[in-house]
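Since every read-out is calculated from the coordinates, none of them should be taken as a lab result. All values reported here derive from a predicted model rather than from experimental measurement. Cβ atoms are built from the backbone, for glycine too; each structure is taken alone.
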Structure P
Amino acid sequence: MIHIRTVKKSEEAMLHNLMQFYIYEFSKYIPEIKLEDDCTYKPFELSQYWEEKTHHAFFICLDAKIIGFTFIENDQDTNRVLEFFVLASYQSKGVGKAAARKLFESFSGYWKVSQIEKNYPAQAFWRSLISDVTNGEMKEEYRKGKYIQSFHTSSLST
């Protein structure tokens, strides 16, 4: 069964390890991403996920196995998917869709999900998913090199 769970501060090193795969995947869309001298990718600054109430880090799990992660930001008006990653061996199996739906159900209100212009697989995934779960009740715009889908959880289909 797919579920999401909060990443604990004590699991930060595990999250950084998993993020190496995510950054590697992104390197094909952003040529400026390069390996550091120690042959790892520069880690993200993650302190806000344990220090700020508006930022949330979750592991995406299949039963007890961690298979991805997501970062969410929510303020008074809008929830945003900042990062979302599922390991390649679990992609195209409904895992990401199930995890995203659980996120949408966990944070009510308005949502914005964005993808960089060159990441066509992510654009297809999010457009299809959001259209499916909202019965097409979404808007999309293109701004500053990103496609952004917007919707409200009241439009989620059951």
Structure Q
Amino acid sequence: MKIVKKVAVALLLILVAMQFYRPEKNNAQGDHTLQFLTETNPPQKVKIILQQSCYDCHSNNTEYPWYNNVAPVSYWLAGHIKDGKKHLNFSEWESYATKKKDHKLDELIEMVEVGEMPLKEYTWTHKEAKLTAEQQNDIVNWAKQTRALYQLNQQPK
């Protein structure tokens, strides 16, 4: 019984210490997606979908929920955001080569079509982020049209 008590006390101390050492927040200043929006020119309804369902994990600015202030949730969210930005970061769009932009949009289409994005874990607490069939079609159609423009620009002249 003593070992269980020692383990419980150690875990409690670790949990308390984690409250003071938090991961860095993903908060950019200014209009961090302007270049992406200007270049890809999504319709207004797609802009809204991207803002509600994508930007928290796929841009340099996350709107954090209140529970992000509690460890270990803050670490879990930071990991999801870091991973999401590694795969696609709308705030870094201008740094991508045309071929990479085309590839990122292809991946976006695939993830939305199979229902892997947005993540189920995200939509549990962000009901507005869950995509309807119509919203999925809107995103996919816009992304396909945008890809066609990138592919046209890659063609030898």
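Miscellaneous remarks
- Origin of the value -19000, where helix-only ellipticity at 222 nm (-39500 (n - 2.57) for each DSSP H run of 4 or more, over all residues; to 500) was derived from one of P, Q: Q
- Which of P, Q yields 26 [relative contact order in percent (Cα under 8 Å, 6 or more apart), calculated]: Q
- P(r) over Cα pairs in 5 Å bins from 0, in percent derived as 2, 8, 17, 21, 22, 17, 9, 2, 1, 0 - corresponding label from P, Q: P
- Structure with the greatest value (metric mean count of other Cβ atoms within 10 Å over residues 31-38, set P, Q): Q
- Entry that produces 3.6 once distance in nm of label points 7 Å out along Cα→Cβ at positions 47 and 79 is calculated, selected from P, Q: Q
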